[in-house]
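K.L.:
These are the structures, in C-alpha cells.
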Structure 1
C-alpha cells in the first residue's frame, strides 16, 4: 500500500510490502516528484515491480531464504505430503547445515560437487545422495525459471558409489524361518501375528497395511485395494490417512484363500471387540489392523513387537521393511517375473525392482540352470 507526503516543495511516496523471502515488512520510498500525481504514478509502477517479484531480482538472497520460499510457494499443496516432507528433511538435515549462510548466487558447480562428495564421505548410500540431489536440482531449476540464476549449478554433478560395503544379501526372512516367526508372533500377541503375516503375504509397506480399512478389502474375490498410507505422527484422526509413497503405490493386490480366510476370522474377532466395547471402540476409523479398542497401532509398538518376536524365534534382527523384501523373494522363488513383482509392490518403475532384487534373481537363475544341467545331463547319458 502506498502513502504520499510533501517534503518542502517535492512529493515522496512510501510503499509498504512483505518480502516474500524474509517474510518481513519493508518500506520502499522515493522522493523528488514535482507533483503528487507524478509520485502516484511512480508508486503504481513500483507496486507492479513488487507484485511481479522483479523488485527482488537484485536483492541479496541466501540459500536458506530461497529454499524455504521454494517449499512454501512451489511445493506445498502441489506435491504429495510424503514428497513435501522428504524435501523439507533434505533441506533442514543435509543442505542447510552444509551451506549455512551462503547466498543462492554463490553456489557454484564445484562447491555443489564438494557437497555431494561430502555426503558420500559421510557414509550415505548412493541412493540417499541421489534423493538429496533431487531436492537441490529441482529447487535450482525453479531458480533459473524465475530468473534468480542464469544456470543450474547442480547440472552435470556426479554421485560417487563409495559405499560398497552394501550387504551382499538383501535383508529378508528365509522361507524356512517364516513358520517359526509366525508361531512366535501368534504366541506373543495375535494382532501382531495377523499384521506381520499380511505384510509377508502381500509385500505391503507397514504404513499401507496400518492404513487399511475394511472397505479396502474384498474377501469374496480375494483382493486388497491399497489407497492410503498411515501418518504415524498425525495429531488428529483427520490427518491419519495420506497418499501412498508414489502414484504407482495405489494398487490392487490379490491374496490367497488362506490369508483371505485368516482375515475373515480376524474380522469376526474384531467384531467381538466392537460388541464388548460399544461406544469406547473407535468405529469411525474402521481399521483392519488396530488395537483392541480400534485405535491405530503406533510405529514404536510395531518396532518393539517385531524385534521381540524375532528374538523369541531366534532369527537375526532386521527391519520390518524386510518383510516386504521377503514377499518379493518368495515371488522370485515361485518363478514370478520382475514386471509382476513391480506391479504388486507398487514400484514406480521396473528399474527400481530390478535394481533391488537383481542379485537374488541371478542367484535363483544360477540354481535353476544347475537343475537344468543336471536334468539334461541325465538325459544325455549314454548306456
Structure 2
C-alpha cells in the first residue's frame, strides 16, 4: 500500500504554529511502521514544497511531492493538513484509489463559526471522499459528519510523541534556559512564592479562549493573594483594544494590582522556561490538545477542564466553565505540587503511553482502519 497525506507549506512556516503540522507527521510515522505499507509521501498543496527543518531532523526521509506527481504514486489519499483539488480526487477515485478526509479540527465549530462570524474559510465538496476519520474528542460529531459527507465516519486514535518537544527543549537549553518544573525554584521564591501562571489559548475560536482561565487565576488570587505571583495571557494582542476584553480584564484584581501581562504568540517551551511555572487552560468540546501534553511532559501544574485527562488522573481538573472550582485547583497546585510531583509525573506518563504513535494498540487500530478501507490485506495487486 502506498499512502499520500496532504500538507500545506507556506513561507516562514514553523512546526509550532499549530498542532496540525505535528499531527500529520505522527500519522505518517505510524503508517510507516505498518508492515503492509510500502511508502508514505506528503502531498504539498502549498507554496514551498518543503516543510520546516524540524521535520527532517525529527522524521528524516519523508518525501514531499506535488499533487500531480502523486497521481501514479499513491493508493490511499489522506486529506489532512491541506485541501486537495476535487477534480483530482474524482480522478483518483475513478481509478480505484481510496480517499480519506482526516478531520482534526472540531467539526461542528468548523462548520458553524465561519458563517456566524463571517470568517473566511476554504470549503471543499462534502462528497469527495470514501471515509471520514475523526479523533475521540469529536465522537459526538460522528452522526453529523456521516450525514454531511454521505460516507462512513470512524474514530481513530489520537497520536502524540515528545520528539518535537524534546528538540525544542534542547534548543532553549543551548541558550541557558531549562524547560521543566523545578520544586522550590529561586525565580518563584523571588516572586514571593506564588505561581507564575501562563495561559496559552489561541483566542481565535470559541473552542479555546483565555476568558475562563483568567477568571480561574483571579478566583485563586482573591482567596489567597500569595498564590499567583503573575498571570501571563498569551495570544491576546489582536484583541487587546476590544471593549469586551477590556471589560473582562479590568474587572480582575490581578490586573488592577498589576500582576497581569498580555502577550502575543510564544511557543510553550521558550515561554515556560523563562517566565512561568504553571498553566491554566480551557476548552469547549475539544479536550485533546497537544499543548496539554507539552505542559504535562514538563511536569508543570496544568489546571484544565479536559475530561479525557481527568479520566487518567492527569493534571488538576475542574469541570466545564466552573472558574471557582478551577481556582480551587490552582490553589491546590500552589500548595501541594512540589510534594506530589512524582505521582503527577507518573499519571502523565500513563497518558503518553495511550497516544504513542509507535504503541502496539495504536498501530493495530490504524492497520485495521486502512485494511478495511481498501478491502484487502493492504497489498495492491
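The numbers here are math on the coordinates, done by the rules we state, and not lab data. Keep in mind it's a predicted model, so treat the numbers as computed, not measured. Cβ atoms are built from the backbone, for glycine too; each structure is taken alone.
K.L.:
Rank structures 1, 2 by mean count of other Cβ atoms within 10 Å over residues 74-81 and report only the one at the top, that is, the highest.
P.N.:
2
K.L.:
Ok, one more. Which of the displayed structures (1, 2) returns the greatest value of distance in nm of label points 7 Å out along Cα→Cβ at positions 18 and 314 on calculation?
P.N.:
Max of distance in nm of label points 7 Å out along Cα→Cβ at positions 18 and 314: 1.
K.L.:
With percent of Cα pairs over 36 Å apart as the yardstick, tell me which of 1, 2 scores highest.
P.N.:
1
K.L.:
For which of the structures 1, 2 does the calculation of helix-only ellipticity at 222 nm (-39500 (n - 2.57) for each DSSP H run of 4 or more, over all residues; to 500) return -11500?
P.N.:
Checking each candidate, the match is 2.
K.L.:
One of 1, 2 was used to compute Kirkwood radius over Cα pairs in Å, for residues 90-209 alone, and the answer was 17.9. Which one was it?
P.N.:
It must be structure 1, since only it matches.
K.L.:
Taking FRET efficiency 1/(1 + (r/R0)^6) of positions 122 and 202 (r between Cβ atoms, R0 = 30 Å, to 0.05) from the coordinates of each of 1, 2, which one would give 0.95?
P.N.:
The structure behind it is 2.
K.L.:
Of the structures labelled 1, 2, one was used to calculate distance in nm of label points 7 Å out along Cα→Cβ at positions 106 and 250, giving 4.5. Name it.
P.N.:
The correct label is 1.
K.L.:
Of structures 1, 2, which gives 1.00 when FRET efficiency 1/(1 + (r/R0)^6) of positions 114 and 242 (r between Cβ atoms, R0 = 41 Å, to 0.05) is computed from the coordinates?
P.N.:
2
K.L.:
One of 1, 2 was used to calculate relative contact order in percent (Cα under 8 Å, 6 or more apart), giving 12; which?
P.N.:
Derived from 1, not from the others.
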